[in-house]
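The following blocks contain the structures, represented as structure tokens.
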Structure 1
């Protein structure tokens, strides 16, 4: 069931749902999340079951503000504090040492926890309502919610409320907060090893991280020992039903020329203008701007599935830093 996330009654219904240990489809600025009380191992277990996700694959815990860090993390290094000051609320997840005895299931049993403060106004309203001392909402206050993307494990992340309902069914309560403005999952920075380590690229770039904390983030390959497991970092992920292949513009055009009018069940997503003799090829123009491309990426992939594409050819994104998040998602989709 989809409710209008702008209505106070919808926010109250969402808070009651989470406080009684049930699941909620929650809009954020990145993607829609499948939310549950991060402090309840039983509630979190429902996330893993609904997604078909391995229970040792950790979830990100969403908090209303920086004050929520102390509930889940035992330490906040100075460079991590600088990142909080610069980017929260926003699309940045920090991996921090976990306080013993909290969010055990949500973290996959690790001694670290991923924390994020979303900027979406609906998510903010729900998180604040969950934590409020309000007997009318029932249950105990919830200090943070685990909320991975609201889709089956390994599939394309949802960026609208309708995507969530299509993926997980109409029995799930979903708050409609409109289309996600960022469109890909948060940047993840590991802060447990004395220096920032980029585990997953996103809208916040390496240059922005360095500018905020004064330290250039390492890649996980540069400091591989004891790298924490983190959401969305498996080799194959974010995949539509259709097979995805990344190609440069020249190869795309050559492939279309070879197929000619016989091309069928093919979708092409490219920044470069292309021509085809086949009327059945789904040609979609990718924005030349990385931010705009990220915002629409998952909706485009879902749309190709809905239109019956069996193969999706995508022009490889530029190698520039601003495209790193989009490149990461497409490389993982192509590896599925």
Structure 2
């Protein structure tokens, strides 16, 4: 076949010396009565000729687009790579792909309208502008976020992650612990703060009266930690609500001449490869982000658009102890 000519089912049928309809059913994996050698001959000829299914024609026949949309806050936060990976793996198992966007690079309303026109089979919303999801024709599920009154979401056990972080610091002997939180309006930040405060109370420790809320970025974490060092109470340990905030806080501590962990211990919620390569290596609570993305796709694919999805992906969650935490200075 010429390089500019698309191989068709008819080409494969001619080469395999069978009917076109039989080729179509075999290559779609349908249950059909045919000899094993015939089935194998069809597949061999399809591979030899370089046959590729026509995605447009297939979607018209099946009323499926063969793709899912995924909206994330931004591409700079390394933890979202794990959600994307999990979603892509689950989508591939269903013969689909994932199209990822921040949904806010140009016009979020126009972006949602574009994907709502049959270009995707479902939409995962892990970030970006929160529009009125009820206006969408395409099925959707919120990922790692939930809204008041919303009934289609898949989230993590954020409160438990904070409790694990606090328990680790308390076991090391820390009694003066502060929380470097996230955006006050973010439900993830609210759950993580609630878990932090509950863990302090359970340990018989005082909850700091002041709040130090960053914006889930390294720059935000650096600025808020610098402010905490200037005006906050004395402390020996920090629980950072996310990984970028923790990295920024570490830089602020270094700039202030505070050693890590001999002066202050720090632990972050979420884990990524970069946490192993900063100095000192950062202790984290590793969350099931890959499983979160995978589970969101599976639920979106198997749940009717008008049925609720209210699920917490709690496992596996693991405390990963590295060099940034140690007993408090005497």
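Using mean count of other Cβ atoms within 10 Å over residues 137-144 as the calculated read-out, with 22.2 as its value, let me know the right label among 1, 2. Corresponding structure: 2.
From 1, 2, which structure was distance in nm of label points 7 Å out along Cα→Cβ at positions 9 and 89 = 2.4 calculated on? The value was obtained from structure 1.
To test your reading of the models, identify which of 1, 2 gives -9000 for helix-only ellipticity at 222 nm (-39500 (n - 2.57) for each DSSP H run of 4 or more, over all residues; to 500) when calculated. Derived from the structure labelled 1.
Upon calculation of semi-axes √(5λ) of the Cα gyration tensor in Å from the atomic coordinates, which of the structures 1, 2 produces 35, 24, 16? Going through each structure in turn, the value belongs to 1.
Throughout, read-outs are computed from the coordinates displayed, never taken from laboratory work. Since this is a predicted model, take the numbers as computed values, not measurements. Cβ atoms are built from the backbone, for glycine too; each structure is taken alone.
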